[in-house]
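Once you scroll down, you'll see the structures, which are given as structure tokens.
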Structure P
Amino acid sequence: MAEILASVIDGVLIGAVYGLAAMGLTLIWGVMNVINLSHGAIIVLGMFALYYFSSVLGLNPYAASPIVIVIGFVAGVLLYWVAVHRVIGRPPLMSLLSTFAVNMVLIGLGTAFWSTSPYNVPVSLPSVSWEGYTYTGTHIMAAVIAAVIAGLLYLLLYRTRIGKAIRAVSANRAAAELSGIPTTQMLALSFALGVTLAFASGMLIATLFPFTILSGGAYQLKSFVVTVLGGLGNPGGALLGGIFLGLIEGMATPFMPVSWMPMIEFTLFVIVLIAFPRGIFSFSRT
């Protein structure tokens, strides 16, 4: 029983990072109705950005985190103007194809630079022991940082004028324009924030697990599952959905091979789509 509890706690810690990744995906959908198929590749860019600053330049991974986050924001602005701006308001297939093209370009460039060899970011933090089980410090730190970033996003969206403008554009872009809100700038900002969250989640995942340039596909699929759990366009629900998915992984891991997890996750995905089309946590609009 204690072993199962330890696995569940560890799963919840990792689930907070899943939730952070999904928050970026669902924020972009909620504001501009764009499904970002380059989400996984962007997560991997966050991993390699942290690898560069920590392993190549020798910075402490956590000290380099703010730099990675700023780079993610700048990359998000550039990606918006290059690949997304012209397809806003057009049929959904246009944005799907555009972001998928970005995904393939990023993977191609990444493969040319880093090949498909595995990388890791060495991080050393003291572990925490409780009830005879040890919880790694990196998992705890990743969950804490994910919670802090999610809290900052909440404050931005619900306690600032910029956040109010973003929510107005999300609710009704035409009415927001008539109210004098610069909607194009708000769309660019929203997309940049979504990419920043993906970068941040990739940065945190890099402190937990080895990765390759192809690792983004698995995390993008998890983000879709979490987004459906939390409800499309609901960042707060995405965080809860990520924790819920981590909880399920933690409960299942002691009883079955890890290779079974995708089957469980996508079975849950289908069930939620049918039974709760608005998401299990759609009521939690923080």
Structure Q
Amino acid sequence: MAKDGKVRAKAPAKAEGDGAADALTLGTKGAYEKELRRLQVELVKLQEWVRSRGLRVMVLFEGRDAAGKGGAIKRISECLNPRVCRVVALPAPTEREKTQWYFQRYVAHLPSAGEIVLFDRSWYNRAGVERVMGFCTEPELLEFMHSCPEFERMLVRSGIVLVKYWFSVSDDEQERRFQDRIKNPTKRWKLSPMDLESRRRWVEYSQAKDEMFSYTDIKQAPWYVVNADHKKCARLNCIRHLLSMIAYEDLTPEPIKLPKLEKRNYVRPPMSDQTFVPEVYRP
């Protein structure tokens, strides 16, 4: 942290308590957990800055299936106030939404003052899954490619901080993660028929991504590619970069002193009047 208490943009590694070099090797689980904890503390500071200054922050997470987008979003949001930071993961459009202006259903979820919104996939569905799976027409795709940059420039001009991440994973690593989901009953829900089809159409998705970048990697809202073959490194790298995108100050309040309980007469109702959860597990 700088002497004036500010954490400078493009230099999140200099935040308070950081003695790490520019490159940190995660040799042990403990090293990852320690660094994640430090970055999450910085995210709380960023949250308070966004809330107090009325900033509007929107972060898009795109990439291959099983690239680790959800894991990164979870680590970013888990220590933040859900009234300040919310996650948007929209389902497939309804029949009514299909007749609307394409960006309309996303506009309803844009951040208000003092909010951070994390989009787990976004309007870029049109340039990815909708294109490859044939859910949109060629004219609809071309309209999106031309309209999307203008739409994002408009968001940025309005004062929204827009950050776009593409999580890149190799075909070998994606297959390993798919196999893990197949074997793990707690992860099997993550595999949909669409995910399996995307695996078969790997090259088509690659070509779609390349063309999408050619249209939408603009100066006002560039794409930031996250190497996601190693999940833990990808999470840390993404969080560090996100912290670098907004110059924020540490607004941590003074230490809190817990007040003493008031002394007053109180008779608790009989325990038999309440219904308790069975204590199957005990300390």
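What follows is calculated from the coordinates using simple rules that are stated; it is not laboratory data. Quick caveat: nothing in here was measured; it's all calculated off a predicted structure. Cβ atoms are built from the backbone, for glycine too; each structure is taken alone.
At-a-glance table
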{"item": "Parent structure of the calculated result 0.30, given that FRET efficiency 1/(1 + (r/R0)^6) of positions 41 and 185 (r between Cβ atoms, R0 = 30 Å, to 0.05) is the read-out and P, Q the choices", "result": "Q"}
{"item": "Value 1.00, calculated as FRET efficiency 1/(1 + (r/R0)^6) of positions 49 and 201 (r between Cβ atoms, R0 = 41 Å, to 0.05), assigned to which of P, Q", "result": "P"}
{"item": "Ranking P, Q by mean count of other Cβ atoms within 10 Å over residues 65-72, the structure that comes out highest", "result": "Q"}
{"item": "With Kirkwood radius over Cα pairs in Å derived as 21.6, matching label from P, Q", "result": "Q"}
{"item": "Structure responsible for 1.01, with Rg/Rh (Cα atoms, Kirkwood Rh), for residues 129-240 alone calculated and labels P, Q on offer", "result": "Q"}
{"item": "Identity of the structure behind 4.1 (criterion: distance in nm of label points 7 Å out along Cα→Cβ at positions 33 and 57, calculated), options P, Q", "result": "P"}
{"item": "At a computed -23500 (helix-only ellipticity at 222 nm (-39500 (n - 2.57) for each DSSP H run of 4 or more, over all residues; to 500)), which of P, Q", "result": "P"}
{"item": "Answer label among P, Q for the case where relative contact order in percent (Cα under 8 Å, 6 or more apart), calculated from the coordinates, equals 40", "result": "P"}
{"item": "Answer label among P, Q for the case where mean count of other Cβ atoms within 10 Å over residues 25-32, calculated from the coordinates, equals 25.4", "result": "P"}
